[in-house]
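These are the structures in question, set out in turn.
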Structure P
């Protein structure tokens with residue numbers, strides 16, 4: 001009987017277990033490993049794996065495919081810990097969002113007979129609670145695949161087969177390319193969140209201001225509530241691309257600042273462009289060919305079609321320089 005082992009069972013790893021169990025792979029057992037008793041209790045309760053164990057050596061015994069699901073801050077130690085217990089010819093993959101560094105660690109610690117393939121599922125609607133793990137989590141979603149130089153064709157087929165069995169779509173990427181994307185869409189939001197909380201909560205007004213903080217503050221600050229050590233590690237493992245995206249963010253913020261300072265008509269365009277870009281992402285309308293219907297561009301027609309007549313009328317009014325005095329915020333000279 002073949003064995004698939006999931007090492008470090010977070011919501012993603014547990015969902016992988018549920019997805020593979022649902023497929024019902026013939027002559028294959030799926031083992032979940034976690035040293036945390038409370039986590040083991042939960043994954044046993046939701047019946048995520050054929051068997052759950054606390055020891056890494058138990059889980060890896062004769063395992064042909066190993067999925068490491070852990071915070072990046074723990075991945076290096078896990079790869080090092082796994083090394084003596086891996087069977088020759090085994091394939092190791094992971095689910096983290098820093099692929100270049102993980103590939104270096106795999107090269108450093110895994111035996112030469114082991115193939116490492118970087119992996120990362122892309123999930124839009126994702127509840128980070130372990131109890132919310134689902135075998136449907138990956139269905140029709142992209143799953144990044146980044147083979148190392150050690151990975152032969154058979155090793156790649158093994159990982160791709162697992163991905164397709166879960167209903168996901170393999171998406172091959174270069175690790176450097178992936179890390180630049182990840183720095184922008186995964187890690188930059190955490191940096192922005194931390195800066196936002198430090199700006200507001202670090203203000204002399206916070207003692208009174210915090211009483212008015214509600215849903216907007218909660219939403220924007222939530223990313224800063226993750227483990228600080230893990231956030232730091234993620235930042236450091238993609239430091240160069242992250243610096244680039246922080247610079248781009250500063251330029252974008254400065255543009256809006258200038259529009260505010262100059263009382264510019266372009267301010268509304270900045271918000272409409274952002275609204276439109278998010279709508280394209282949310283509806284999957286990015287990169288569609290020219291023959292398909294496209295979302296209208298910024299302007300009254302876009303506001304009317306997508307946001308309703310009320311906003312369209314307001315947008316028209318705001319765009320009329322002669323009528324702007326009726327809505328401008330009063331300023332003290």
Structure Q
């Protein structure tokens with residue numbers, strides 16, 4: 001539905017959520033061979049995200065909670081991605097360091113113990129997944145950009161074009177991808193690269209561009225995570241979010257984890273993109289802690305996953321200074 005527009009159209013998304021949520025809940029219950037009477041609590045994404053889509057889910061969840069007289073839990077979308085790794089990996093040993101990277105979010109969290117988070121790195125502008133989408137659009141590869149760039153990059157030379165990592169002027173271990181997008185646009189213009197039309201097969205020039213761009217994003221993400229891991233000495237690394245589907249990112253994270261002597265956990269690909277299972281997993285943790293919401297809860301597009309209050313994140317972001 002969104003592909004012709006080159007990105008998610010908020011109004012279309014919320015209308016589709018409204019039209020399909022009841023059918024999808026019924027289908028999920030049928031496939032799990034349970035009924036609503038078997039459910040002990042309702043977890044729902046409270047934020048961050050697109051307000052229209054969030055409101056559809058929150059209103060539906062509150063209605064179920066009220067009708068069934070069972071607890072309601074509002075879950076931070078980003079925390080859901082952290083919990084997406086619990087289904088198929090060993091138990092996380094804390095402290096952990098989590099890279100959450102998707103079309104809307106790119107952050108690195110220090111997690112000293114389960115349920116406590118501190119942002120130690122964030123993107124100053126575009127999320128990594130958004131950069132994939134924009135670059136794919138520039139060369140006519142279509143939407144979503146992540147999977148198609150990864151596919152095209154397999155036959156490209158990542159050393160063909162050198163894209164530098166953005167320098168953060170205050171020296172904090174943050175990320176930036178807007179400059180990389182500009183560098184790609186300049187390379188396209190200076191080399192007279194013609195965007196593909198529908199059905200065109202990418203030539204070597206576009207394959208090399210895709211591979212070089214992907215390598216630059218991966219180097220920025222994993223290089224930053226590695227520097228922070230050296231500083232913070234976590235016992236577990238986590239890489240999750242939609243961009244965690246990317247094989248080059250996974251391989252780089254595995255090599256880095258091996259160098260550091262640490263385990264690194266990923267969700268399987270179908271649990272990397274936004275899904276209900278990860279929200280249920282995070283909600284289950286909060287339910288065990290007795291943390292529930294009342295029916296006055298509403299969507300919060302600015303919801304933040306930073307609740308330690310220790311100042312550790314800002315302290316580290318102020319002290320860790322480096323260039324990759």
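For the reader, a short list of remarks on this structure follows.
- Looking at mean count of other Cβ atoms within 10 Å over residues 108-115 for structures P, Q, the greatest value goes to Q.
- For the set P, Q, ranking by distance in nm of label points 7 Å out along Cα→Cβ at positions 44 and 100 places P highest.
- Highest-scoring label, criterion being percent of Cα pairs over 24 Å apart, among P, Q: P
- Set P, Q, criterion relative contact order in percent (Cα under 8 Å, 6 or more apart): the highest-scoring structure is Q.
FYI, it's all coordinate maths here, none of it is from the lab. Computed from a predicted structure; not experimentally measured. Cβ atoms are built from the backbone, for glycine too; each structure is taken alone.
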